1. Work out the source of 4.9 here, i.e. which of 1, 2 gives that when distance in nm of label points 7 Å out along Cα→Cβ at positions 20 and 60 is computed.
2. If distance in nm of label points 7 Å out along Cα→Cβ at positions 28 and 116 is computed to be 3.1, which of 1, 2 is the source?
3. Starting from the value 1.04: which structure in 1, 2 was Rg/Rh (Cα atoms, Kirkwood Rh) calculated from?
4. For relative contact order in percent (Cα under 8 Å, 6 or more apart), find whichever of 1, 2 sits highest and give me its label.
5. Can you tell which of 1, 2 yields 19, 12, 10 when semi-axes √(5λ) of the Cα gyration tensor in Å, for residues 36-91 alone is derived from it?
6. Here helix-only ellipticity at 222 nm (-39500 (n - 2.57) for each DSSP H run of 4 or more, over all residues; to 500) has been calculated and equals -21500, so which of 1, 2 was it run on?
Structure 1
Amino acid sequence: MAVVSTNFEDKTIEYKQLLENFKTLLKKNKLKFTIQRELILETLYSSNEHLTPEALHQLIQKRHPALKTGIATVYRTLSLLEESNVVTSLSFGAQGKKYELGAKEHHDHLICMECGEIAEFVDEEIEKRQHVITESLGFKMYDHSMQIYGICKKCQTKKS
């Protein structure tokens, strides 16, 4: 079995192009381009983590303390970006969502239900099986997302 685990730091789009696409998206939705909205996009682009809206807000406040960026702006911008498939989210039920930029190569997620750690992976056998299954059922797949919930090795060790 060929499981590939990597840090997925490579982006599939340059920031300059992503920013132009974002400006177009804002204009299409009759929203103004602001430095706060740009910082939300830039912070997501430069982060290799899956961020909650609160963590994203804190990062922006820490890096730009003089700039007033409201948490509501973060939530609204993330919502717009998610609706437009620029970011994707992983749901943690009552704990909310964590977001990542969609401009990465396709990957799946292992999510620890204890500490919230997220590991990204690609398994070519799983990818092939999904295509076999959808074709055999006459289903045309455009995209998919796999999230496996469990307990990571570190948290399992703590419980022992």
Structure 2
Amino acid sequence: MAEGGGAGTGGESLLFLTDDQLRKGIEAMFFAYRGFTADPDRILEQYGYGRAHHRAMHFINRSPGTTVNNLLSVLGVTKQSLNRVLRTLIGDGLVDSRIGNRDKRERHLYLTDTGQSLERELSDAQRARMRDAYRKAGPDAVAGFRQVLEAMMDPEMRRHFLALKDYGG
């Protein structure tokens, strides 16, 4: 039984974690992230793209018509960095940039059919990895993992996360 009476996993109390337990969690995140990005990285490499391209396509796909300013806020990158990524994606026919109806200064972003196809391929690879990990971990671990991830988010990022249109499932 874990010390302190907290619900434990493998004898670890969730109310008190040692620096060593936290270090192991941090290292697990680093290695899990490597695995999570490895499959899409291999696909992106074929096109000469990087993770920034993938993130932009992911969030454009999640919110078709999103503005450049909203995407800047979600991604937390500089305008210069995002413009470089968008120029490539637009030039390669993966993203369509449309002038706003109400505000002509706004640019609304949409994935083209080709962009949707590539984004689906990238997301399918990540969904397969997540599905396998979730099945192995079980439903309680899935709910706990999501709670931990949400608790780690900065408030502004949590607002973006919660604002995604089909959040909740």
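1. Details: 1: 2.4; 2: 4.9.
Structure 2 accounts for this read-out.
2. This value belongs to structure 1.
3. Of the structures listed, the value fits 2.
4. When relative contact order in percent (Cα under 8 Å, 6 or more apart) is computed for each of 1, 2, structure 1 gives the biggest number.
5. Source structure: 2.
6. Answer for the origin of the read-out: 2.
The numbers here are math on the coordinates, done by the rules we state, and not lab data. Just so you know, these numbers come straight off a predicted model, no measurement behind them. Cβ atoms are built from the backbone, for glycine too; each structure is taken alone.
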